[in-house]
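Every read-out reported here was derived from the displayed coordinates using simple, explicitly stated rules and does not represent laboratory data. None of the values given here were measured: they were computed from a predicted structure. Cβ atoms are built from the backbone, for glycine too; each structure is taken alone.
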Structure I
Amino acid sequence: MKKTNLTFLFAFLVIIGSINVTFAAGFKLSEHGAKASGMMNAFTAQADRPSAMHYNPAGIVQLDGIQAQAGFGYFIPSVAFESGGTAPLFGTEGEKTDMENNTFLVPYLYVTYKINDQWSIGFSENTPFGLGTEWKGDWEGRYIVGGTKAEVKTINLQTTIAYRPLPNVAFAFSPQYQFFDVELRNKVPNGVPPTPATDLDLKLKGDTWNFGWNISTMIWLSENLKLGAYYQSAIDHDDIEGKIDLGPNTFDATAAIELPPSAVLALAWIDKDFTVELDLLWEGWSTYDQLTADSPTFEGATGQKIAQEKNWEDSWTYSLGASYKLNPMYELRAGIRKMNGCIPESKVDPLVPSQDRWYFSLGGGVEFEKLAIDASFIYLTDDVKELGSEVGDYANDFGNPALGKVSGEFTEVSTVIFNIDVAYKF
């Protein structure tokens, strides 16, 4: 597997940034600042913390001197699967399987510097994409690609140059260097009939680094009304190099995935004590059309190819957030978000069991002369129900009618997210 020589700083960021979670838009993560999360990420037109580096980098022109922000999100996902009993060798009708109880810590770091009234620069590290689902090794979905474990880990290193040509207009350009790591595990049927004791273990793992960019703007339409807009490029990880392990055997493999572009348009009304913002987000998930690993040696030895059609769709998300200053020091926040699903019903699988989602948030902060401490709480609920009709067709996938077709529905799908961070003005 290709190795990249990194500085000590990059190595440190790999350690703190390679965190996997799930239940975001597809497997995108949006909770990268506690103030923004308290307003359910309706923050693109405000962007008045160093976390603007994530939500709208043009906003860093508002930040005087040197400022830094560091914190984390803590994710607690929950989901279960209730069998339809149509693959009788592996599950009976009504049998319930809980996803393994995993929690995830996702850190982030931002630093900004205002050079003068027109120019500002910034640096950030965060985890914009992540996936972490794990199921028991003997459950009936274990033969689906990634059916026992699926992890996606990313690190996004970003620098920003922001320019304010007029008092009411700012622009920013941000090149990015992104690490992408994937690990998928599932079982392969072996024996007649196959059992958990005779199954073979299959693991696919690989990683790569690639470049992306974003552009953004902030416009002061009036004393109280601000507009924010942001476009994030797709990042094409077309050179993932790794290995496939099948039992005691190892095979070289390559894979590719294009992470989606996205765009945000936002309006914020900011009064003395009260702020309200509405954000509209588009995400181009149609870039994720298949999950494939190429390995001529694996295919030659097994006669099998690791390939799954995904055919995800572009999605829209609507966020509304508000904040109220109790006094110059304390602020309360709340928000709501409706996210349209990007996964076709026929393609819903145990890696990302998701459809339309609702988010609800509460938050608050305390601000001193140079120090600000913010915290937020988010509850996410998902409308996903049935396992996709094109997923888990073992009879067709393995050429054995006796294996049947997995069916059933996902239940108890929710996630709780806590964010806390500290911002400091030097």
Structure II
Amino acid sequence: MKIIFVSSWYSEGMGYLENALPKALAKLGHEVHLITSTAQVYYNQSYWRDAYSAYLGEPIVEEQTYNSNGVTIHRLPFKTIRKRISIIGLTTLIRSIQPDIVHTFMHSDWDTLRIVLTKNTMTKSFKLFTANHTSYLALFPTPQSHIDFNWKRRTLFFLSFTLAGTLISFFTKKCFCVTTDAADVAEKYYGVPKSKLKVTTLGVDTDIFAPNEANRNRVRAELGVEKDEILCIYTGKFLKLRRTDLLADAIRKLRLKGLKIKALFIGEGEDGVYLQNTEGCITLPMQPHLTLPQYYQSADLAVWPFGESSSQLDAVATGLCLVMGDATTTYDLVESTSTYDEKTAYRPKIISRFCKTYDLDSLTEKLNELSDPSVRKPLIEKGRVEVIKKFSWDTIAQNRLEDYQS
């Protein structure tokens, strides 16, 4: 099968969907292409140089075609339309490849609309699949966002996204959504009928995200963490919205009570100085995807006070207990009795403890509960089994093939 993925931006060595899924499908023997722009991930963000330049280089790279992990990467020039990337030469390249499948990572998008027009003028057509990763939280990050979404903005949004998304839906086989609320957003705001929505989680590379005692001991020694200390880890942006300061405050509170505990924060952002100045907290800059496992392997608990990402699957696969705020709609407790068939919305059972969102006392209580290794052990085992059996990229690639062939 000849498969094309289309991604607005791309960076080598990352653990994002556009890196992992094409690679997994290429491993199964299919001809896989990724068409993308010359822009690196988050190339236009103010924090880019601090967070990524050390290991990614420049935010915009040269036009080129090359092979990476069995996938042919096509980097094409781009322009921006209302701050969104539009890849120049996209449809011409699709025509020349003559694919069986085209899978885009955005549904209501100018480039996806261009692909629809191309699809209907080609002698040999292809099946089109889209995706939506936008959750309500991303669409409306603060209560003020709802207030600001007045009739003028709603009208502009409808014309720019809902109308285009509705048209695109006529020619789409499926729209894959990473969470249940992303599916709700796709239906309500991007015009995708419920019959064409499929909720499917992101995956994890279980070959590299796995426990490793040698790495654990080495990294803890390098970080100055004693063998009997509990180490929490957070990876991602240090943004006020993510409330990384809440984890730092919980660490300080527990240390004042005599608990031997520290936290490792890996990333960049506005809360970095606060974290650096809080006792018991260690900060490191953003790390390439392939160097991240050793840091998870050094820790005991993974903590995200707010926000959801595939990093949480990585942490659980590595053998950590996961603590998250109860506002999450993506994941469930490891002790949940819900079942899985990927035909209905499913919340991976990977969370050891929910804390009340934005509640310092609740977070402190949950960390204290998990300070006992005998409490952590059965939770770790259940979480790892869940991830390895159901959410490895190899398993997800097989599921996507079934969708492509249906």
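Remarks
- Comparing mean count of other Cβ atoms within 10 Å over residues 117-124 across structures I, II, the highest figure is found for I.
- Source structure of the calculated read-out (distance in nm of label points 7 Å out along Cα→Cβ at positions 109 and 133, 0.9) within I, II: II.
- Given -11000 for helix-only ellipticity at 222 nm (-39500 (n - 2.57) for each DSSP H run of 4 or more, over all residues; to 500), calculated: source structure among I, II: II
- Once FRET efficiency 1/(1 + (r/R0)^6) of positions 93 and 381 (r between Cβ atoms, R0 = 35 Å, to 0.05) is evaluated on every structure in I, II, the highest one turns out to be I.
- At a computed 14 (relative contact order in percent (Cα under 8 Å, 6 or more apart)), which of I, II: II
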